[in-house]
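A.B. asks: Once you scroll down, you'll see the structures, which are given as structure tokens.
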Structure 1
Amino acid sequence: MHSKGTLLLNRTEISSLLTPDEYIQAVEGAFQAHGNARSLSTGLLHIDSHGGEFHIKSSGLALDRTYVGVKCNGAFWQNRERGLPYVHGGILLFDGENGIPLAFMDSVEITIQRTAAATAVAAKYLARPDSRVVTICGTGTQGRAQLRFLKRVLPIERVYAFGRGEESVGRYAAEMAAELMVEVTPISNLAEVARQSDVIVTCTPSREPLLGAADVSPGTFVAAVGSDNPYKQELQLELVASSTLVADILEQCARVGELHHALEAGIMDTKDAYGELGEIVAGKKPGRTSESEIIVFDSTGTALQDVAAAAIAYERAVTAGRGSVFDLQA
């Protein structure tokens, strides 16, 4: 299946093509394929620019057909003062069997949803099934997506929200409580509520640790989502080193994730990581092995997730006649 030419899809079109549950299924399938050696090599390139940065990620999946994707996201903090979105980006999707560029599509929508979907997949395998209390660190767009997706896989009853700015955190609490019909409480003392939590998600741009080993109770599942370049860090080294660490992609986490900081400090080796999420989803390794185990999911965001979602979006857009077609070779 492919359109004649390269299909162009904008963010509005992308947002109508996959539901949250379908993102979860796609991401779970991508990690399973990776665990079963049905993925192509993954690539990561980080480029510092003037006042911002670019992330370029690539990979491929051998599904019913082989897809290869390359995503480039540019992030510039000062864009908010310019009245522009913080992140811009696109995904170029190829036919992995003949090299045809099948589609070029907005990457922002897919990145938001697939990131939260990865946490949901990890929680399904690594959190205690009866996890009811969640702390979300970071109350922006990703903090909202994280809670929405977690609510689909865990019986969440109570949420603590921690972030920058009393007004924005309060707004997050009110809006998410109304949307998801759960108790959401804005908090200012992270350590205190973290110890009461079954699940903790950190999804901030912090460059200084927010969470330490003393803040986390036995049996907690921690999803560290924000550390996607070498400078960001959300967890103290002692927490990373003393927990069962599961990487999305081990090599990538060693370069830019929470594991990266532990390696640089010399308190861990890559062999100290428990493994990759794909190995667990594929049944090659068990997930949680005890009620008291503290598990950290080092989620740096992989192109596997992008390709899986982009492939479904492309196929559905072609079937539905969505988007516009551009002939690159005309």
Structure 2
Amino acid sequence: MPMLAMVLGDPAPAATGPLRPEHRDAPRPGPGELLLRVAACGVCRTDLQLCEGDIPARRSPVVPGHQAVGRVAAVGPGVTGWAVGDRAGAYWLAGTCGTCRFCASGRENLCEHGEFTGWDRDGGFAEAMVLRADAAVRLPDGVADVDAAPLLCGGVIGYRALRRCGIAPGGVLGLFGFGASALCAIQIAVHWGCTVLVFTRSERERARALELGAAWAGGYDDPAPRPLDAAVTFAPVGEVVTRALAALDRGGTVAVNAIHLDRIPEFPYEDLWWERNLVSVANVTRADAAEFMTLAAEIPIRTSVRTYPLRDANRALADLSRGEVPGAAVLVTDPPDGA
């Protein structure tokens, strides 16, 4: 089956179009693998950082994209529980070794030999992709492909970030930055009965946060109207991390939800004292993906997307780089009229 893939060779600024279109034969699923006919794939800031070289390449060339939604087109030898036609999703975690000390202790997101979609293995910026059957996630009914795609990264990692920061139902939560992941996190937190305070530079994002149930929305420099029990930072800027720490109540935790951060500037020890905590969020587990997708259907989580034809992946990256994508960018292999 011939297919189109958008391939990254040498990283370059998004404005220069680092991805090249390539027509190739669809891959064949090996033992334990599925062939996914991709319908939609989200475009994440991590994809942007990989394409621009902020994240070092693991392989080259590579097809980016780790938020792929589609139907199983073929099943490899030894696969059980999946059949042709099943709806499935691929997310950041592509596979783990299952035997290292982290996998053995239920922390497969820290696997010493973990593989990641669109980084170690070709991802979803293509009309078809191969993924490990044991890493695929089943998708709930009633969620359209373009709405499900951004949930598979921003949603799942946002869910894990909320768990990492330790926010309890009814607590006061700060969200610093308000992109696609925070759009999902706020809906989970409101569902849990939390008071959510949002910090972002964008007036448009502040208005959106209030629409989604935030109790307050302001800028990064604005003082929090009340101390935070926990916070999650989404902006890849170290200064935002120190702002979040300064807004914490005693015993609170800041979870840094970023795979790449410029640096954390010097800050006074008083902002960390009183048993405040600073933690990172690294990858996700299969359980995170399964639990979140169930929760997303239960709430249900609303997404805000801008679709692009697959062949326009470079335009999607450039728009994301310029901050011109409200919500999430999603590539579609069969775009609707006018996309």
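Bear in mind that the values in this text are calculations on the coordinates, not laboratory data. In this text the structure is predicted, and so the values were computed from the model without any measurement. Cβ atoms are built from the backbone, for glycine too; each structure is taken alone.
A.B. asks: Comparing distance in nm of label points 7 Å out along Cα→Cβ at positions 39 and 311 across 1, 2, which is largest?
C.D. replies: When distance in nm of label points 7 Å out along Cα→Cβ at positions 39 and 311 is calculated for 1, 2, structure 2 comes out on top.
A.B. asks: Out of 1, 2, which one gives -6500 for helix-only ellipticity at 222 nm (-39500 (n - 2.57) for each DSSP H run of 4 or more, over all residues; to 500) as computed from the coordinates?
C.D. replies: Label of the originating structure: 2.
A.B. asks: Thinking only about relative contact order in percent (Cα under 8 Å, 6 or more apart), which of 1, 2 has the largest value?
C.D. replies: Across 1, 2, relative contact order in percent (Cα under 8 Å, 6 or more apart) peaks for 1.
A.B. asks: Could I ask something else about it? Taking mean count of other Cβ atoms within 10 Å over residues 31-38 for each of 1, 2, which is largest?
C.D. replies: 2
A.B. asks: For structures 1, 2, which has the highest computed value of mean count of other Cβ atoms within 10 Å over residues 111-118?
C.D. replies: Result for mean count of other Cβ atoms within 10 Å over residues 111-118 over 1, 2: largest is 1.
A.B. asks: With FRET efficiency 1/(1 + (r/R0)^6) of positions 199 and 319 (r between Cβ atoms, R0 = 35 Å, to 0.05) computed per structure, which member of 1, 2 shows the largest figure?
C.D. replies: Biggest value here belongs to 2.
A.B. asks: Which structure, out of 1, 2, was FRET efficiency 1/(1 + (r/R0)^6) of positions 103 and 191 (r between Cβ atoms, R0 = 25 Å, to 0.05) derived from, given a value of 0.05?
C.D. replies: The correct label is 1.
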